[in-house]
Structure 1
Amino acid sequence: MNQNKHGLIPPKFRPVINRELCRRCKRCILSCGFEALTFENGVIGIAGECVACHRCITMCPEGAITIQKQPLDYRDNEYWTVEIREELYRQSESGGVILASMGNDKSFKSYFDHMVLDACQVTNPSIDPLREPMELRTYLGRKPEKVTVEKDKQGKFQLKGKMPANLLLETPIIFGGMSYGSVSLNTHKALAMAAKNCGILMNTGEGGLHKDLYPYTDHIIVQCASGRFGVSEEYLKRAAMIEIKIGQGAKPGIGGHLPGEKVTAPISETRMIPIGTDALSPAPHHDIYSIEDLRQLIYSLKEATEYKKPVCVKISAVHNVAAIASGVARAGADVICVDGFRGGTGATPKMVRDHVGIPIELAIAAVDDRLREENIRHQVSLIASGGIRTSADMIKAIGLGADAVAICTAALVALGCHICQQCHTGNCSWGIATQRPELERRLDPEWGGQQLTRLIQAWSYELKEVLGLLGVNAVESFRGSRERLRGIGLSELELDILGIKHAGR
């Protein structure tokens with residue numbers, strides 16, 4: 001069997017260069033972060049494995065390059081698929097765990113794609129969002145059991161007592177946790193700029209907060225993960241909200257992992273770890289082995305920030321997620337982020353990414369149901385995360401019970417990501433998931449901030465359109481309104497878990 005530098009596994013993609021159009025400017029070679037192209041004897045050639053990131057195509061001034069799938073001559077076998085065979089080849093050569101990036105790409109059912117929305121027509125007229133005000137504002141945080149008012153000395157009414165800390169989102173979207181290290185500083189800057197422009201929040205992930213992001217304090221969520229990377233009193237105070245990361249949708253039950261080759265000097269300083277060492281977060285928090293332990297950490301963080309900042313707890317979507325969320329709510333969390341198995345990641349064992357966890361649609365419906373049954377739904381806000389691709393997904397998640405959604409991969413795509421799933425290598429040709437200075441500077445944070453701002457604006461316009469056709473003028477009036485959702489091609493059990501009816505009923 002022919003072997004290349006990867007042993008038994010042939011490359012999946014192959015750059016094809018039109019020799020007549022090519023003027024040998026070498027921009028394709030300089031653009032490729034994976035060193036897949038070479039220049040020898042006046043000819044552009046193939047030197048390494050192409051990952052189909054399309055950077056060379058974008059940068060070629062003559063349009064002389066195309067990327068083709070490499071024809072494979074494996075014998076067809078529905079059980080022993082090509083993917084399984086290649087994983088066996090790779091592990092037999094390396095003896096190690098296969099790392100993967102981005103989210104689960106298996107052909108599991110997407111429940112978002114099997115749900116449709118209701119619409120108003122005559123008896124309950126729709127609303128024209130171009131002529132009528134549509135309220136997209138959402139408040140994240142614990143809501144009081146009741147609200148009482150009193151008159152002040154001037155005879156004006158005011159709230160009696162102190163309201164719990166809540167955060168205002170101008171539209172029900174946040175940028176989810178992506179750590180400095182897994183993504184570049186310029187990516188973080190772009191996210192922070194867009195969050196400020198749109199009146200929303202961005203999550204730093206577990207990699208600490210770079211000093212360049214200090215001006216965006218009012219739009220920052222900082223994360224307290226099991227590794228406690230970068231966590232300090234100043235870190236906590238330079239945030240609008242604090243998130244305790246218990247689980248992540250792409251890797252439930254295991255900790256975080258940033259490969260050592262991505263831990264450069266700036267990463268080392270921000271995370272407070274040695275240069276070049278793998279940043280490993282243990283699976284459990286060293287001080288959390290019960291709901292009571294979690295409660296103690298929640299209130300320790302509230303105490304450290306003088307009860308001025310909401311505390312969020314991020315959990316993975318697993319089979320008992322509703323019971324877990326109930327315990328988290330009773331432990332004092334103000335916000336719960338539920339992360340589904342389609343969630344992205346910078347690095348995780350491929351087996352875990354592809355085979356552990358459940359869809360966010362089923363999880364958020366189950367959690368919303370449980371909290372309502374226990375009459376504690378008002379005590380926490382719910383954020384749906386993990387696989388939110390479009391405004392339609394966002395709207396359906398809100399209909400299932402989420403207060404807001406977190407987007408990560410969709411935001412990276414807006415910055416140029418082509419989902420080549422090689423984030424863990426640190427060779428991102430688009431400057432997004434890399435710490436190599438020559439690659440990172442390819443992403444202009446000002447341009448990236450504008451890209452993301454326009455994306456959030458577009459989704460907000462589409463949300464207004466849907467609210468209008470539903471005949472409601474505020475997103476909070478639609479939250480959890482599952483009677484406005486219908487299923488297509490779903491079993492009775494699936495419909496029951498989602499809490500929706502079949503289309504036509």
Structure 2
Amino acid sequence: MNNPLCTGHVPATDLSRRQFLNRFGLGLGGMALATLLNPSSASAATDLGVLGGKLHFPAKAKRVIYLFMAGGPSQLETFDYKPLLNQRHGEQLPDSIRQGQRLTGMSGNQASLPLAGSVYKFAQHGKAGAWISELLPHTAKVADDICVVRSMFTEAINHDPAITFLQTGSQLSGRPSIGSWVHYGLGSDNENLPAFVVLVTRGKVDQPLYARLWGSGFLPSKHQGVQFRSGKEPVLYLNNPDGVSPENRRMMLDRLKELHEIAAERSGDGEIDTRIAQYEMAYRMQTSVPDVMDLSKESESTYALYGPDAKKPGTFAANCLLARRLAERNVKFIQLYHQGWDQHGGLPGGIKRQCAETDQPAAALIADLKQRGMLDDTLVVWGGEFGRTNYSQGKLTANDYGRDHHPRCFSIWMAGGGVKPGSVHGETDDFGYNVATDGVHVHDFHATMQHLMGIDHERLTYRFQGRRFRLTDVHGKVVKAVLG
């Protein structure tokens with residue numbers, strides 16, 4: 001065959017991106033490359049997203065750092081103080097409170113559902129008098145910078161659909177993640193780094209996390225999150241293989257560009273120009289990624305702020321510090337995952353360890369952003385996929401108990417980026433079982449996040465399979481009471 005773009009008997013115009021990368025090899029990695037640029041731009045610096053830089057209303061937040069506590073932290077040991085549970089410790093959950101609501105199979109077949117009071121003390125902090133557990137002393141110190149939402153609720157009662165719901169707005173997999181919607185709508189502000197970066201605490205074993213939680217779903221794949229890892233290769237397949245020098249890589253990209261230009265001339269496919277830009281972005285990332293991942297440039301006072309784990313790559317503390325560095329470089333959406341919060345038994349000891357790992361770094365992130373003048377335009381969110389039951393799963397003793405999944409109410413906090421600081425929103429009943437006032441559904445939470453970034457959640461849509469989809473599906477309202 002005379003076609004200069006053919007390899008074997010497959011025309012180049014029929015090659016997928018993965019096939020094409022495999023043919024040219026050299027380890028750039030299609031998954032990392034496909035997420036980095038808008039198709040209409042050769043530089044992420046001019047990527048304004050589908051909105052073209054024209055926001056629906058003035059944005060308070062330029063970027064988001066989402067600290068996701070996978071497994072479902074117990075609100076009853078963290079932010080939702082319920083002295084009645086201590087008073088009635090060991091008594092049965094009243095039918096009038098449960099109201100026939102479904103339970104999981106893990107505790108639904110128990111002969112009794114004994115109420116379990118928290119073994120940890122609470123105190124009020126900040127100008128709003130937010131009740132915060134003794135497990136979170138550092139978070140208590142930044143109480144005047146955060147808004148505690150105690151009335152979150154969801155529809156999912158098991159981990160996979162619940163995490164998927166919080167991350168994509170649907171319990172079913174296949175929808176775009178929050179960060180993908182942000183990148184799709186707003187584009188990127190950094191020509192050398194992805195707009196959506198994911199960090200997962202290393203070495204935690206709990207409910208599994210899937211790459212689809214930061215996937216782009218039916219949006220173009222360039223909008224999916226790029227996971228940065230600790231170690232010598234933060235982005236898989238980005239480094240040059242052994243024996244390939246930067247000069248050789250540059251030469252290969254130049255020749256590849258020539259081949260793409262021939263293909264573009266023949267096919268008229270504008271996507272080919274985008275491929276060239278994606279390869280160039282990956283080439284630039286070979287320098288920008290090691291630079292942002294190099295925490296050795298941080299001061300000892302900064303390490304002290306984030307805690308003793310800050311110097312250990314892959315820990316939650318190191319990832320919080322890295323999140324601040326990414327925010328400084330105007331990465332739009334930074335997602336941190338910390339597993340281990342699924343305490344069906346031995347909750348007092350388990351949640352104490354989890355809080356010890358996360359309390360100081362999360363509070364340090366708030367303080368660090370604030371001292372650098374970045375908190376006002378950075379939205380920080382902390383929370384999991386659902387709450388925990390007010391009754392004990394398994395054996396109840398004076399000092400030990402477990403809690404099952406509970407979608408009816410749970411707590412999160414938000415800070416910066418236009419959120420009302422030093423405030424508390426919503427209440428649960430005295431038993432900590434149902435929302436009493438000002439409930440915030442998952443769709444409301446997503447609508448509020450997008451609003452803070454200047455997006456009308458009803459207007460940012462994508463047409464797929466005959467209908468227009470959005471992050472909030474056909475629901476959701478902005479929770480104006482939490483806006484500053």
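Any read-out appearing in this document is the output of simple, stated calculations on the displayed coordinates, not a laboratory observation. These numbers come from a predicted model, not from an experiment. Cβ atoms are built from the backbone, for glycine too; each structure is taken alone.
For relative contact order in percent (Cα under 8 Å, 6 or more apart), which of 1, 2 scores largest?
Values: 1: 19; 2: 28.
Looking at the calculated values, the largest one is 2.
Once Kirkwood radius over Cα pairs in Å, for residues 76-123 alone is calculated for all of 1, 2, which comes out largest?
On the way: 1: 15.0; 2: 12.1.
Largest value of Kirkwood radius over Cα pairs in Å, for residues 76-123 alone: 1.
So if we calculate FRET efficiency 1/(1 + (r/R0)^6) of positions 100 and 380 (r between Cβ atoms, R0 = 30 Å, to 0.05) for every structure here (1, 2), which label has the highest result? It would help to have the intermediate numbers written out before the result.
On the way: 1: 0.40; 2: 0.20.
Structure 1 comes out on top.
Taking distance in nm of label points 7 Å out along Cα→Cβ at positions 108 and 452 for each of 1, 2, which is largest?
Details: 1: 2.7; 2: 3.5.
Answer by largest value of distance in nm of label points 7 Å out along Cα→Cβ at positions 108 and 452: 2.
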